[in-house]
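Several structures are given next for inspection.
What follows is calculated from the coordinates using simple rules that are stated; it is not laboratory data. In this text the structure is predicted, and so the values were computed from the model without any measurement. Cβ atoms are built from the backbone, for glycine too; each structure is taken alone.
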Structure P
Amino acid sequence: MSMRYGILLLLLFGANTAVLAQSSFEAGLAEEDVTPAIGMEMPGGYGKAFHKQIHDPCKVRVSVFHDGKKKIALVSVDALMIPRRLTVEARKEILDKCGIRPEAVLIGASHSHSSGPVGMVQPGQYDFASPFVQKLAYQESSCADSLYLNQVKSAIVKAVCQADKRLAPVFCGAGKGSEDQVAYNRRFHMKNGWVYTHPGKGNPDILSVAGPTDPEVGVIGVWDQQDVFLGCIVNYACHATTSPPGASANWIYYMEKAIRGCLGENAIVVFLQGFSGDVTQVDNLSPYANPSGDEWAQIVGGRVGAEAVKVLLSMEKGTLQPLESQSVSVPCRHRVPDPDRVKRCYELVREAPTNETRTDWTFAKEIVLLDALLSQKSETEVEVQAIQIGPVVLLTTPGEMFCQYGLDLKEKSPFPLTFPVELANGCVGYVPTLEALGDHGGGYETRLTSYSHLEANAGNVMMERLLKMASDMSPGTAPSPEPAPAFRNPWSYGSAPPELK
């Protein structure tokens, strides 16, 4: 071999090695248990309720991706919400231990109403207030547990570190399917000109549904180099309120079972909740009684999981590049209750509630708590985030976003696959559309509470920033099948006229 030829081979080999290094694509997945103990509070309402049994494990599920240049981490937590403080502290530890930057870490809540005590009132949140307000907050409201919050934070950090250590070359794919039989908008135009949330089956005053649903099941799949299925990310828009008996991941548990039953019992299923602030499993127009909680969870989770399996089975595998991430904080002001209303609410909550006054008392209590919070701040910093995985962009907010916002993002996004993710990296309550807060709006989600009180235009502000971040990114190309060979001849068995004799 001549020296010139050897140098040429060396140059070619070196160039190929560089290309391979640049195009390397790795992933690691992990999960940790965060099942609450019996006796802990069950979040999701404006009063106290407690877990009496365990139905299935609550988990933190994680996928970490690395394209040779950048790492991102997708974290799903079987939780009602993710307190902002928990996000900030977990991200700091992840940066220190794994080097993954905060804007590249997405921490999303599944919004399971059957999960552990992460909300609503946070530890010490009302310590500044009067003893009476503190009593309303800590004794009459759903409260987070400080020890459980630390457990969840530790589990998030541990799972991300485990996934990071498991990084290895993988094949990935991305796609979407459709499941339109288990999620329904819960808001309805009524004959009196208002909108009601859950007006009740058989209500003769219902005119029409007041909002859309989003049937899209977004999926990212991960396989090792031996074609063993490692796990997936699933994005779907439906409240996790099926209420199986006991502490539970809710219908997400059965979605995981469906995927694992078909593709591998050790697969990690990272679920990221879509924009579903006004979408649940309840079909208010159905003439039939609702299923039991466990059956309902099986129906929703099983069908969503089955659709995810269909997408995974037909998914082309390769690499999903590039990886990119951005986040920005936007200031949002608050809707402020009228001072006369606040005064009346104080008067009402000083009396013990009765069966007849319970609802009015509950929301009067919420106005009193909101008034106390607003005395400490005039606006809230809201983080919105965009994470790119090749042809997929995940667009996140900390709000319970009305479904229409998610559909608008998908229509206007430059990406072929856009996965809206709500209740990520914090929690700011319901974010209704301007129409829902208009003259003929209304319903549960538009009520002023200590949980939900952002200004009317907050949703549009978030959408504008999310679309700007998505437009700053260039969509990657999804893996595609090998092209068919050039046409030569038709199938000889089939290229024949009909034979009658």
Structure Q
Amino acid sequence: MGDPIERGYLTAPDSVSVVCGEERLTYAETWSRCRRLAGHLRALGLRKGDRVAVVAANCHRYVEAYQAIPAAGFVIVPLNTRSSEAELHFATADSGARALLTDMPPRPYEQLFEHVIRMPDAYEEALGSAEEAELGAAAGVEESDLAGIFYTSGTTGKAKGVMLTHRNLVANAWTALTWARLQADDRWLLMAPMFHAAGTCAVLANSWMGATQVVLPTFDPDRALDLIEAEQVTSTLAVPTMLISMIEAQLRRQRDVSSLRLLSHGAAPIGTEVLRRAHKVFPDSELLHLYGTTETAPIASALPAEQGLLFDARARSCGQPAVGVQLKVIGWDGRVLPPFEVGEVAIRGANVMAGYWQRPEETAAALQEGWYHTGDLGYLDDHAYLFLVDRLKDMIVTGGENVYSVEVEEALYLHDMVLEACVFGVPHQRWGEAVHAVVVARGPVTAEELTEHCRERLASFKVPKQIVVQEQSLPRSASGKILKRELREPYWEGHSTRIGGD
């Protein structure tokens, strides 16, 4: 992981590598700061393989840490800034991290670290006095070395530490160069949180090309749009909730966003109708759907030029396998399924994780003969376009019929008044499970209207038996995924475990 930032320095030393508020750093400055961060950590006594946690908002220092910590031979452990004390304590103890970089107020879990470096003051003081250290191969780092432990969002239980090697993350950077078509004059808006794979999925690729990364510390749709206009941003990645709020903000107040050539989205499902609205609001931007998981570093498939498919069946797909990645769909009996048959999606490639930190049994279950079993249900068509229909645990079985929540959510999103939708199964005395929907409305609409809307588009057994219309946003993880578990659990209290479990 030292290669991209070193190439940026060698090929474009005077070009701006990062814009963060009023600060603008060149590649020469960023290269030096990365080397001095490595030098400071070594001076503290850290050795190759030691873990360094980061709990901070997006900033240029995070961009430096994300590259320098692994490139120096250490292991980065990005942690969610919104995690509870118990969650941070668990991840710190589980990873065994020795040092912490943070811009947050002091909290009890910090007592577990040997060294705490607060940003910006202590961090800048440390860099000011540190000597530059070697990075990458010159520091004895190999591609098979562990680069980071990335804790999953824990939507279905206690978070797991995903182990990604240098090979995994550099393989993803190569993939990013193909789907984003990055050049030296690109200006990437880094607005998804960097503690999540979506936030860092293009950092190495941008450094490799000598492009500029414009950092938004904490996502705000108006601030994001203002930065696109002011900094002439050319590309970015949004999780669905970000994209939805950016559409609404742009409709309220127009900005000049004509510089934005690539608007990619991923990390969670999104309705086709949302994409149609996005194309109307950002007509000059190519829409790009990315699919992957933390375990795949993260990109596994891509659907470019999505705006040209909005009225095509393939608009609901996640695109074709990314360069260097293989996809297959596996049936309940373990056989590889032919096109159009639904089963579990499995992924193989240089981007697939080394395993789960200190969890050999879960690693063995997820990685089988080099293939990562995702837990996603889907199918491939006759041209290797991947269509996801649900998570294994979220499939609803009602009266013996399988109902895929994504299909019902897609129907709900076709209603003009639906801003967000979540569908899941609830216990039913006769049918076993009933289809249930929670909708966040953008304007006046009744449950009865939405039910009738669904009846016109879905088979009767797929129509929600109950629709709850609310004003407050749906609970989501840091990656933008709806936390169905939180919505579903109250309905299952006192009942036997649902089919598929959690």
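Computing mean count of other Cβ atoms within 10 Å over residues 193-200 across structures P, Q gives 16.6 for structure P. Looking across P, Q, the calculation of relative contact order in percent (Cα under 8 Å, 6 or more apart) that yields 17 traces back to P. Looking across P, Q, the calculation of distance in nm of label points 7 Å out along Cα→Cβ at positions 161 and 249 that yields 2.3 traces back to P. Taking FRET efficiency 1/(1 + (r/R0)^6) of positions 105 and 433 (r between Cβ atoms, R0 = 35 Å, to 0.05) as the criterion, the top-ranked structure out of P, Q is P, with the highest value.
Work out the source of 1.9 here, i.e. which of P, Q gives that when distance in nm of label points 7 Å out along Cα→Cβ at positions 137 and 169 is computed. Let's see the in-between values first.
Working: P: 5.5; Q: 1.9.
Going label by label, the one that fits is Q.
For distance in nm of label points 7 Å out along Cα→Cβ at positions 25 and 441, the highest value in the series P, Q is held by structure Q.
-0.31, -0.64, -1.08 is what came out when log10 I(q)/I(0) by the Debye sum over Cα atoms at q = 0.06, 0.09, 0.12 Å⁻¹ was calculated for one structure; which of P, Q is it? Derived from the structure labelled P.
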